[in-house]
Structure 1
Amino acid sequence: MLNSFVFDVVRDPAIYLNLAPQETRAKLGNTMALELRCIG
């Protein structure tokens with residue numbers, strides 16, 4: 001994973017993910033779960 005973050009949590013939540021091609025499905029799942037916790 002190169003970079004990820006959550007923005008505009010109050011009005012229109014969105015997650016930005018900049019993926020590396022060699023990233024595993026498990027790592028992607030962990031990152032998504034972490035970012036989704038920020039949204040609630």
Structure 2
Amino acid sequence: MAEHHDIKVAKGTYEGFLSLLKWGTIASVVATAFVILIIAN
């Protein structure tokens with residue numbers, strides 16, 4: 001079984017990954033909307 005410390009480290013890594021995924025998705029949506037507005041005009 002994993003030690004308690006290993007689980008804390010893994011949980012921190014996972015939370016960091018989810019945060020990066022969230023902000024990456026938001027940035028991609030904003031960039032896509034910007035490009036679409038440029039192309040439409």
Structure 3
Amino acid sequence: MTSLPLAPAFSLDTFSGEPLHLADFQGQKHVILVFNRSFM
């Protein structure tokens with residue numbers, strides 16, 4: 001079985017200002033990222 005490449009490491013700030021790192025979820029669960037063009 002061929003393994004898929006890992007996503008690049010990055011972090012984003014939450015709405016409360018805390019940093020959230022993608023690596024924190026590695027091996028734990030699926031992650032879905034949604035980038036909206038604007039907030040309504």
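What follows draws every value from the coordinates through simple rules; no lab data is involved. Not measured: the values here are computed from a predicted model.
Per-structure values
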| item | result |
| --- | --- |
| Read-out helix-only ellipticity at 222 nm (-39500 (n - 2.57) for each DSSP H run of 4 or more, over all residues; to 500), computed value -12500, structure in 1, 2, 3 | 1 |
| Comparison of 1, 2, 3 - label where percent of Cα pairs over 16 Å apart is highest | 2 |
